[in-house]
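Rule-based calculations on the coordinates, nothing more; no lab input. Small disclaimer: the values here were computed from a predicted structure and weren't measured. Cβ atoms are built from the backbone, for glycine too; each structure is taken alone.
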Structure I
Amino acid sequence: MTELLNISDLSITFDANEPVVDRLSLSLDKGRTLAIVGESGSGKSVTALSILRLLDARHATYPTGRITYQGEDLLTASVKRMRQIRGKQISMIFQEPMTSLNPLHTVEKQISETLALHLGLRAQQARKRCIELLELVGIDDAETRLGSYPHQLSGGQKQRVMIAMALANEPDLLIADEPTTALDVTIQRQVLELLKGLQKKLGMAVLLITHDLSIVRRYADHVVVMEHGRKVEEAEVETLFSAPQHAYTRKLLDAEPPEAPITLPDNTVELLDVLGLDVRFSTKKSLFGKPREFFHAVRDVGFSVRRGETLGIVGESGSGKTTIGHALLKLTSSQGQVRFLGEPLENLNQKQFRPFRRRIQIVFQDPFGSLSPRMSIAEIIREGLEVHEPASQDHDQKVIQALIDVGLAPEARHRYPHEFSGGQRQRVAIARALVLQPDLIILDEPTSALDRTVQKQVIELLRELQARYGLSYVFISHDLAVVRALSHKLLVLKHGQVIEYGPAEKVFKAPAADYTKELLSAALFYQHSPKEIQSNGAD
């Protein structure tokens, strides 16, 4: 095989501190897929960014090592030469498309930019090529989508646009940094299958950066495992999964969530009852501001949650999962009946609903975005107490207890969100909800961007808190393994409507609806390698 990329004895430091990547060596051959796996902070993304010299040159230095592409040392290449390589010979799909795509430019302008820069295509030629690329990555009605802005696209569509931009000039090497993080399982499968197909068609090499070993097993040829900036293991995929050598690799492989929650007694009291929930958003207004057209986000949804019970809500992006959570908290206007311990909530105004806010709390998907960077952890957790218990004198003690409950040291209350890892920030978000001693917590994708090992810790924490305090959860997620570990009941949504609803284990073992079967099939798809699938087919 022809070696395309070689990293030899590479070390990376920031501001002359300890190395974040320590003497890393690896190589990638043409047409092959190499996966770099490890938890957050292991040095995966820093390594990927260093290949294209995208790290801030004012702070990043390379004390040792070389990065050679087709024999050329990229670390000593001129700025002009790197501009010729970026997007033409080596392309990159970044982790978060919403922050990587320019919100002020249309899809056409962003894809055309790289075509004009590297191929010199004029407007009409570039437009034709843009349409081809969007069709190639599976975007429907591609010509119409050219005029769309990033905020008008779903998560899966934004990721596909990123892939189209990366593939525009048919690179020899594609770096994919967490290309499916936070995508629904069906879209995740579509994106990865698309990349695999395009790799075969174009003969390109892929450097896959991920923390999800199930994806590695399905799509990679070779694996490098990193911990704290160092390579701890390297092997072919089948070898790594069948006979891992390093303790850290075994820890990653063992980080699957437990399969089912603790069974509740039959006489458990009903906490929340929802009937005929409807949510509509105005899409067009008259000259005088009166709504004329509506988008029906949630249609006739009903469910119930008992004390100490978890209801899992699953479905693809745009299915209405988060909208239901917001409707329960009156963050979004809705129609229908909502009963909390028998009390009707649907006709209460915001002032009347305020006492219920302490009893129904929410943990948002992105803890970094939902925690104020200007407030200390103590101020963040104490905020709800100051609103609902202004006369109380024991706020500090309650903050300390909430931190202990979520497994954080009391001293952490003096620090700020940016000083914590993703998993720790999620614990702070849970502590903020927990400090008011609620009856129900709505958990909106609380583990979607976390490493598997951290996911497992958060799941175990949620189960422990539920058992200790009798908490009820509405758990919104696209990760069916996580949903199965926590949920007593399961609600499957599609386009705002209930497709299936019932006991979680029954739905997982014997789904009645075709759409549910499709979701489960996509989730199970990653549990086996291509060789195992071929072997089973032969049997």
Structure II
Amino acid sequence: MGTTVAANLVGSLRHHGVRRVFGVPSESFTMFMDALLDEPGIAFVPARQEGGAAFAAEAYAAASGEIAVVLGGRAVGAANLSIGVHTARENSTPMLVLAGQVHSRHRGREAFQEAALADFLRPVAKHAVEEADPRRMPETIARALSLAVSGRPGPVVLSLPEDVFAGEVDVPPARPVRVPRPRPSAAEVQDLHGLLADAERPLIIAGAGVRLSGAEARLVDFAERWGVPVVAAWRRHDVFPNDHPLYAGHLQLSAHPEIVATVREADVLLAFGTRLGEITSQRYTAITPGHRIAQVDIEPSMIGKSHPVELGVVSDLTEALDALLAAGPPLREASAWARERRTACEEAMSVPPEEHTDRVDNRQIIRMLREGLPDDAVLTNDAGNFSGWLHAFFPFRLPRTYVGAASGAMGYGLPAAIGAKLAHPDRPVVALSGDGGFLMTVQELETAVRLRLPIVVLVFNNNMYGTIRMHQERRYPSRTIGTDLGNPDLVALAASFGAYGALVTADAEFPAVLREALAQDRPAVIEIRTDPEQISVWRTIAELRAGA
């Protein structure tokens, strides 16, 4: 006797280790959601908007190592969750996107909320397909789950007409297949060693491929073996311990000049699991034709995509580093240049202790945050200029303690904290947001309250879209439009959701407020009033205008 497509899909998710499905209920999924009730090992996490659900699912996967599963019904749900699909693509996060489609017999007739969902989401997904034949659903499900985790992981979209779930199939639920883990050839290992042996100032740029492969410890071993300094690619802080003598900084937006100088001064760049994109390369200015580049990536299409490379190796990072370590050489001392670049990094990240009773200095907030959290706390962050202080001054000491959107999507911080807390219920989870990003997904605060998740959300409030204001002041000084904001009382807003709320107007107040927030058994929101004039880590508005 066969089983329904809905039950087959639920069984496939169970076999693939899925423990949570995120989304907003939709009439397109009633049969699938009913089947979920019969699977005690999988919980449905209802969010208040599909975009928040997709962010939470993506962060849950990033923090847990599982496959993210998110559902959205028809055109409106798919449109809302598309921002999370794009984020999963940029973050290389494995995600299964279930897009509920109208009934098959109504397709092409302007049915209610009808759209070509696979076509709509395909540009931001790794793969997208619509399947209306129940008989083909088992193979479609199996292929989608395999594609999501293989090669460069990413989001795979299944557009499913509502009637397909009732179809019967005789095939058992899909089980995981062994994911290919390519390994470098002996010749490639020899070439990499030769490139390193010839280098006077080698530098590793470490990206998401290190984390996705679970290769953080091997990267430390390799860097120590060769005495090579390491910089972290954009929003990949935690791939290498920031307090290690070979850590040389994070390539953020407008990175500190000394950290950029480290890249420019290097003669050989080892790009490990990074595509060397626009922000990592400082708008393609830090990497020059004079650099000799070796790129190791599991995805062939990433090799040489942004910069010409001398040596390209298609390999899983764990496999590559294992092969490189097995081939030697004897332990090398870090060069004088490597030690000099570490000193420059330490000086750039340094925040001498100072407390202010009359104003907020964001550098001190970040210093106090580090002192107030255990090393295994997980931080998520939104997009906005406030994040520059986190990127510049917070030292991440352990792997898998940072969850951020490489896509720079606003509204990510709060729902990401929900996903991270569900993945790590026993670890503190702190989200950092600006007022602009926080209010884009503030409705998910109700989700956190309902799920009784004691996350802490820091909201850096300067009453503006700070990043856009910065660009306006650079190009058209004193001529701004659309970037000034008005905000509600965020403490009262938090209380209205049932969360703890507190206000910080001077950084000296922050440690005590943070302790109180961390002690809560419910979500906490800390509003931090910041000076709008201090538009970024390194510049004030007056300085931007003067230099325009």
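Computing FRET efficiency 1/(1 + (r/R0)^6) of positions 176 and 224 (r between Cβ atoms, R0 = 30 Å, to 0.05) across structures I, II gives 1.00 for structure I. With FRET efficiency 1/(1 + (r/R0)^6) of positions 72 and 288 (r between Cβ atoms, R0 = 41 Å, to 0.05) derived from the coordinates and found to be 0.05, which of I, II does the value describe? Working through the options, I get structure I. Between structures I, II, the calculation of distance in nm of label points 7 Å out along Cα→Cβ at positions 64 and 328 yields its largest number for I.
Have a look at I, II and say which one yields 28.8 for mean projected area of the Cα convex hull in nm², as calculated. For mean projected area of the Cα convex hull in nm², the value 28.8 is produced by structure I.
Structures I, II were compared on mean count of other Cβ atoms within 10 Å over residues 200-207, and the highest value belongs to II.
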